[in-house]
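Dropping the structures in below, format is structure tokens.
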Structure I
């Protein structure tokens with residue numbers, strides 16, 4: 001009987017120890033990053049392998065490693081959803097061709113820019129549109145939540161193409177749904193491939209967004225207009241006052257200085 005009690009005692013100790021050990025295991029520390037899945041060169045998901053590639057993907061992985069996270073988790077965002085997911089805490093940061101503006105800085109923190117782009121317009125060659133003046137009376141596709149329409153209107157106004165129209169002081173004040181100067185109308189879409197398809201089918205006449213994004217949809221039957229405008233600085237966005245903000249900015253500055261980001265730009269063939 002004594003031997004049996006001793007054995008039961010030892011087994012109970014082992015069982016309790018296993019429970020305590022299991023309970024003390026820490027959850028993996030995961031950096032949740034919002035990225036796009038259709039911008040080749042920046043963040044693109046292969047439909048077959050499911051793998052993500054691009055400069056923003058590499059920056060996310062490198063940030064997770066440098067900040068001593070155990071892993072990185074990608075959450076697909078669009079121009080319309082990225083701030084909502086950041087505000088809700090579903091992602092810790094957004095690295096998704098997110099343009100830094102003074103207005104956005106009021107609501108979110110941004111790192112030092114890791115890339116500077118410009119806005120332009122993609123058109124079908126058959127339509128014979130070559131510059132901003134050719135967009136008068138046309139229907140133009142833009143992404144929901146982007147500043148593309150505002151930047152285009154501002155550029156056209158500066159060229160004297162919109163008559164007496166007074167451009168609002170900021171994109172926030174610009175009412176895209178009611179804009180209809182010189183016959184120009186904007187259609188908003190949820191994502192870039194949808195805009196491209198709409199132009200191909202003739203629903204819209206032109207596609208306006210950052211040039212690096214448009215490059216994914218340029219074919220031998222399509223061209224950029226000759227005008228480009230509104231330099232766009234891309235930064236890593238974090239929640240306002242986040243502990244991550246200064247740490248991420250520090251690493252972006254280091255990688256700009258040591259050539260890491262330049263190597264990524266070259267590696268992924270970004271113009």
Structure II
């Protein structure tokens with residue numbers, strides 16, 4: 001039996017109702033991917049599913065005793081040294097599992113004895129992923145897990161989540177498009193408090209992946225690039241995915257904005 005969210009609603013005094021009766025079942029081998037715009041309630045939904053927040057109405061049943069949770073924000077305990085934080089979270093989860101192997105696979109390059117808050121964005125994300133993935137949970141709830149990772153770490157996380165999802169219920173909020181490629185994944189869009197299944201993209205659609213260096217704010221750059229289906233930031237680079245027939249237009253627009261092309265991959269191959 002998996003985890004079931006039934007009629008989950010959440011209201012705030014100033015914002016009103018952000019979740020308007022969510023029904024969702026989570027089970028191994030069926031990753032659930034939630035997409036939607038900023039402020040649509042994705043993080044609220046994930047917190048309720050993980051047990052870190054309570055619904056205004058509705059219920060969550062079948063939640064296991066241990067949940068691996070990656071929040072969308074760095075926790076207050078980030079003032080702790082990274083090594084102490086991992087030990088603290090292992091104690092909270094009731095596990096002695098060493099996160100060292102996970103950190104190695106994700107390419108952690110920081111100082112484990114430095115406070116989490118002093119690490120780079122990418123290394124903080126790797127610490128938070130290690131505590132979530134390493135707790136032996138029956139449910140993983142991950143809010144934007146690829147955020148801030150470099151290309152090798154993204155690819156490593158793809159492998160880790162594909163392996164974990166085979167035996168663990170998985171709920172992911174994701175804007176990169178990578179979660180939708182997990183085996184058995186179902187994608188749901190959250191808008192106006194309602195969760196609806198997304199139609200799968202036609203399998204014949206192919207993509208071009210372009211890695212760029214661009215001056216200025218990446219968000220502003222993205223607004224000027226046509227046909228972008230997904231994007232992610234690496235170490236000093238911006239990578240975008242577009243349908244194959246839009247690749248030439250994307251390159252022309254990027255060059256016009258002063259970007260340098262670092263690499264081009266065909267057929268939707270990812271780093």
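Any read-out appearing in this document is the output of simple, stated calculations on the displayed coordinates, not a laboratory observation. On a predicted model such as this, the values are computed, not experimentally measured, just so you know. Cβ atoms are built from the backbone, for glycine too; each structure is taken alone.
Structures I, II were shown, and Cα extents along the principal axes in Å, for residues 33-72 alone at 30, 23, 16 was computed from II. To which of I, II does the computed value 48, 19, 18 (semi-axes √(5λ) of the Cα gyration tensor in Å) belong? Working through the options, I get structure I. Taking relative contact order in percent (Cα under 8 Å, 6 or more apart) as the criterion, the highest value among I, II goes to I.
Taking mean count of other Cβ atoms within 10 Å over residues 129-136 as the criterion, the largest value within structures I, II is that of II. With mean count of other Cβ atoms within 10 Å over residues 161-168 computed per structure, which member of I, II shows the largest figure? Once mean count of other Cβ atoms within 10 Å over residues 161-168 is worked out for each structure, II has the highest. A value of 19, 17, 11 for semi-axes √(5λ) of the Cα gyration tensor in Å, for residues 113-168 alone, calculated from one of I, II, originates in structure I. Given -8000 as the derived value for helix-only ellipticity at 222 nm (-39500 (n - 2.57) for each DSSP H run of 4 or more, over all residues; to 500), which of the supplied structures I, II does it correspond to? For helix-only ellipticity at 222 nm (-39500 (n - 2.57) for each DSSP H run of 4 or more, over all residues; to 500), the value -8000 is produced by structure II.
Here mean count of other Cβ atoms within 10 Å over residues 57-64 was calculated and came to 21.8; which of the structures I, II was it taken from? Structure I accounts for this read-out.
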